[in-house]
Structure P
């Protein structure tokens, strides 16, 4: 998470006067620029590259967390059923049956 002291800051007046300058500053710093309104942070300006990088990092971390949760659940005691045990001979034949009237729509 961005901390106020670790990143450049600006104010709303400067943002209104020259938004491109604030975006350039954010890109140059490789971080967001905190925008203040009367000594209170009101937003953060980031370059598109840094924003996309942040979103990709968050997505990757969420996927890692999901995989870790799956691995932890698999460690729990209990029987794990095979596809064939659940679906029977249809699984053995690799049959995929889609029932349009199964009530899930």
Structure Q
């Protein structure tokens, strides 16, 4: 069984969300080289009121892998640095990581 993680990135503006959406498409192959599988990426634009734009990514890791070790290996590598080149990281105003445990009947077991 894989280990699943929902990653939520809060961006500073709709423009930052659009830029980061493009960056995420570049992250997918680099993450795969570090045994991180991307199952989907979604955006949530801001709505009227105070909500800020967000990007959601559902990823998984092999069951025996240390999630933080795999993620840190990717973040320290040249592919991640190349993906992020020219993007002001301060436009990401929050990141949450939630471990998801599939139920017994989940198709993603």
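Each reported figure results from applying straightforward, stated rules to the coordinates on display, with no laboratory input. As the structure is a prediction and not an experimental result, all values here were calculated from the model. Cβ atoms are built from the backbone, for glycine too; each structure is taken alone.
Can you say which of P, Q returns 1.34 when Rg/Rh (Cα atoms, Kirkwood Rh) is computed? Write out the running numbers ahead of the final one.
On the way: P: 1.34; Q: 0.98.
Only one of P, Q returns 1.34 for Rg/Rh (Cα atoms, Kirkwood Rh), namely P.
Computing helix-only ellipticity at 222 nm (-39500 (n - 2.57) for each DSSP H run of 4 or more, over all residues; to 500) gives -10000 for which of P, Q? Mind dumping the intermediate values first?
Values: P: -15500; Q: -10000.
Going through each structure in turn, the value belongs to Q.
In terms of relative contact order in percent (Cα under 8 Å, 6 or more apart), which of structures P, Q is highest? Numbers along the way, then the final one.
On the way: P: 16; Q: 43.
When relative contact order in percent (Cα under 8 Å, 6 or more apart) is calculated for P, Q, structure Q comes out on top.
Given a value of 5.9 for distance in nm of label points 7 Å out along Cα→Cβ at positions 34 and 82, calculated from one of P, Q, which structure does it belong to?
Numbers: P: 5.9; Q: 1.5.
Computing distance in nm of label points 7 Å out along Cα→Cβ at positions 34 and 82 on every structure in P, Q gives 5.9 only for P.
Out of P, Q, which has the highest value for distance in nm of label points 7 Å out along Cα→Cβ at positions 58 and 74?
Working: P: 2.8; Q: 1.6.
Between P, Q, the highest calculated value is found for P.
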